[in-house]
Structure 1
Amino acid sequence: MDYLAATADKKYLMYISQNYSYAILRPLQKEILARGGEVKWFLEGDEVNPDFLHSDESCLTSIESVIDWNPDISFIPGNIIPNFIPGKKVAVFHGFNSGKLNRRGYEDHFNIRGCFDLYCTQGPNTSKRFSELSKAHGFFITKETGWPTLDPLFSKMANNPYIDESDQRQTLLICSTFSRNLSLAPKLYEQIKAYSEQGKWRILMQFHPKMPSELVAKYKALQNENLTFVETDNVLPLLQAADVMLCDTSSILLMFILQRKPVVTFCNQAPGEHLIDITDADKLTGAIDYAFTRPAELMEKIEQFCQQLHPYQDGLSSQRVLAASNELLLSNPALKPKPRNFIRNFKMRKKLNYWRW
C-alpha cells in the first residue's frame with residue numbers, strides 16, 4: 001500500500017512547547033500539505049512564541065478545540081502529550097541523543113514515558129535501543145526514518161542571512177546548552193570575549209532558549225564586527241554558515257557534525273574520536289585552529305560516526321516519518337494499552353485547564 005498517498009483528507013496535529021519545534025516539524029508539514037492532508041498547530045505553555053507562526057499556518061488556541069478537531073495523528077518533538085488528545089501519537093524527538101544523563105543516571109533520550117504509539121528514530125545508534133524497549137514494553141513500535149528537521153540541511157539554502165561572502169575569514173559557530181553543570185557559557189566567557197576582540201575568526205553565537213537571561217545579556221554585550229549573537233527558531237541556516245563549531249554537550253553539535261564539519265567540545269559528557277574534546281580552557285585556541293584544518297583522520301572518524309547517527313542525506317526523512325505514521329494509523333497493530341499515567345495526566349489537565357471527561 002502507498003502510505004504516503006493515504007495522507008489525503010487526514011488531520012495532523014503539530015503539538016509543540018518550544019520555539020525550536022517549528023523548524024523540526026515544518027518539513028513534515030510541507031509533505032503533508034503536498035499530499036492533501038490538513039495540519040494544525042497547538043502551542044503548549046508560555047515558552048513557545050505564537051509570533052513565529054507563519055501567516056498561512058493554522059493554530060488551535062485551546063485544548064478543547066484540539067479535541068473537537070479530532071486529529072488522526074499528533075507529532076510531538078518533545079517528551080509528553082496528554083492521553084486525552086485523540087488519535088495516534090508519534091515521537092519525532094527535539095534533538096539527538098547527546099549522552100545527557102537524568103537524575104537517576106540514565107540516558108534521558110531513552111526515557112519511556114508511556115505517551116507515544118510510535119517512535120521515529122534517527123539512525124542505527126538509537127534504533128536498536130528503542131526496538132529493544134518496544135519489545136519490552138509492548139505498547140509502542142519503532143521505525144527508523146531519519147529526522148525530518150534535517151531535510152533542509154542537505155540542500156543549499158537560498159539567501160542564508162548568516163553567510164557573508166565579503167568576509168573571507170573562517171566562521172566559528174559557538175553553541176551552548178543551558179544546564180549549569182554542562183554549559184560552556186559561564187566557563188569560557190573570557191576566552192570568547194578575547195576572540196571577539198581579536199577578530200581572527202568570524203563568530204556566530206546561539207544559545208539554548210532556556211539559557212539564563214543574565215548570561216544571554218552578558219554575551220549579547222560582546223557583539224561587534226567579529227561576533228554576532230543570534231536568537232532564532234531555526235538553527236539550520238546557522239549550521240550551514242559555519243566551518244567549525246565550539247560546543248559542550250548540547251545535542252545541536254550532532255546536527256552540525258552531520259554536515260561532515262569538525263566540532264570542538266568543552267567537557268563533553270560523551271566524548272569520542274569524532275570530537276575534539278578538551279577539558280582545559282588554555283587548550284581551546286589550539287583545538288579550534290586544529291579543527292579548521294579538517295585533518296583526514298578526524299574526518300574519517302566523523303564519517304563513521306555519522307553513518308551510525310543519521311545515515312540519511314537524501315532529504316526524505318519527512319516522507320519516511322509520514323509513511324510510517326500513516327501505516328500505524330491504517331494497520332492499527334495489536335499493541336498493549338499504554339500506561340494510565342494518572343499523575344502526569346492530572347498535571348497536564350491542570351496545566352491546560354481542561355476538565356472535560
Structure 2
Amino acid sequence: MTIYVFMLIWVIIFGLLANVTSKTVCVDSENMIYEQRVNLFFALMTFSVIIFFASLRSSVADTGAYISMFKSYPNDLSQIDGLLNGVAKRYPGFLVLTVILKKFTSDYTVWFTIIAVISGICVMIPLYKYSSDFGVSAFLFMASCQFSWMFNGMRQFLVASIIFACTGLVLRRKFIPYAIIVCILSTIHISALILIPMYFIVTGEPWNKRTMLFIGAIILAILFTSKFTGMLEEVVENTDYATSMEEFKETDDGTSIMRIIVESVPVIIAFLYRNRIKDKLTPIINLSINMSLVASGLYVISKIARSGIMLGRLPIYFSLYNLILLPWLIKNIFNKEEERLIYYIMFVLYITYFYYQIAVAWDGLGYVSKILNLKY
C-alpha cells in the first residue's frame with residue numbers, strides 16, 4: 001500500500017498549503033456568512049497525485065478487465081453494431097466515447113488518463129467552490145478511501161463525479177438541464193437514473209417530509225427484508241447489475257458495517273446538533289445533509305439486502321457530499337478548543353480506517369504501473 005500512503009501524505013501536505021493560502025470570501029451576502037476558499041493552483045496540486053497514479057496504472061482491482069475491454073473495441077464507429085447488441089448495450093455512451101478515442105490512439109493509458117483527469121477535476125471543483133475547509137475535504141476523500149473509485153469502478157465514478165460537478169444546477173433548482181445531463185450520463189452507467197427521483201428528495205430543508213418518507217422506506221425495508229430483497233432482484237434483472245448479483249449472490253453479504261459507520265457519521269452529527277446549526281445552514285449544506293442521509297440509507301439497505309455489489313455502489317452518487325458536510329459541521333458546531341480536539345480525533349480515526357480498508361479489507365490493493373515500473 002506504499003503508493004496509497006504516498007498519495008495520502010501528498011494530499012495532506014498540499015491540502016495544508018491550500019488552507020494556509022486561502023482567502024476569506026462572502027458565501028451568503030444576505031446573511032453575511034463568510035468562509036475560507038482556497039487558491040485554484042493548490043487545489044489542483046492536491047488532486048494531481050490521485051489523477052497521476054490513476055492515469056498510469058496497469059493493474060489495480062478491475063483495471064485488467066477495462067484494459068481487455070479497451071483492446072477488444074474497434075477503432076471505427078461503423079464496427080460497433082455487434083457490440084451494441086451484446087453486453088455493451090447497457091453502456092452505449094461509454095462504448096462510443098471509447099471507440100472515438102481509439103480512432104486516435106490504441107494506448108489504454110491515454111484512455112485512463114482522460115477518465116482520471118475528468119473524474120479528479122470534477123470532484124475537486126465542488127470542493128474548491130463549496131467546502132469551508134478544502135484541506136480537510138481532500139483528506140477525507142483519501143482517508144475514507146473514496147479515491148479508490150478512480151482505480152476500481154471508474155465507469156460509474158466517472159458518472160458520479162460529473163454529476164457532483166453539476167451541484168450548482170441542483171442548488172439553483174435547474175431540474176430540466178440536470179435531468180438531461182443525468183439521462184446522457186446514464187448511457188455510460190444506467191444506475192445514474194436513480195438521481196432523477198432522488199432530486200425531489202434531496203432538494204429542500206433537511207429533515208423535511210420527503211426525507212422522513214425516505215427514512216420510513218428504509219425502516220420498511222428492514223422490517224420486510226426477505227420480500228424487499230426478492231423485489232430488488234426482479235427490478236435489476238435486466239440492468240447493469242444483474243450479472244454482478246448472480247455472480248456474487250453466494251458471497252456478497254452487503255456493505256461492511258465499518259463503511260456504513262464511517263459514511264453515516266456526518267449525517268448523525270447533523271441530526272444530533274440540528275438545533276445548533278439550524279440558523280447557520282446554507283443551501284449547499286442543506287443539500288449535503290440530505291445527500292448524506294440518502295447515502296446512509298442506501299448503505300443500510302445494501303446491508304440488509306446483502307447487496308454490496310449492487311446497492312452498495314449506488315451511494316457514491318450521494319456520499320461525495322460528506323466531503324463538504326463534515327468540515328462545515330466541525331467548524332459550525334464546536335468552539336475553537338473543541339474544534340481542535342475533534343479534528344485530532346477525526347484524523348486518528350480516519351487514518352485508522354484508511355489502514356484497515358487498504359491493508360486488511362483490500363489486502364493492500366496491489367498497484368502495478370508498467371510505465372512507472374512500479375509494483376506494490
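Assign the value -20000, calculated as helix-only ellipticity at 222 nm (-39500 (n - 2.57) for each DSSP H run of 4 or more, over all residues; to 500), to the correct structure from 1, 2. The read-out comes from structure 2. Once mean count of other Cβ atoms within 10 Å over residues 126-133 is calculated for all of 1, 2, which comes out largest? Biggest value here belongs to 2.
Quick check for you: by distance in nm of label points 7 Å out along Cα→Cβ at positions 142 and 158, which of 1, 2 is greatest?
Sorting by distance in nm of label points 7 Å out along Cα→Cβ at positions 142 and 158 in descending order puts 1 first.
Given 1.00 as the derived value for FRET efficiency 1/(1 + (r/R0)^6) of positions 22 and 94 (r between Cβ atoms, R0 = 35 Å, to 0.05), which of the supplied structures 1, 2 does it correspond to? Corresponding structure: 1.
Bear in mind these aren't lab numbers, they're just calculated from the coordinates by the rules spelled out. What you see is a predicted model; the values in this text were computed from it and never measured. Cβ atoms are built from the backbone, for glycine too; each structure is taken alone.
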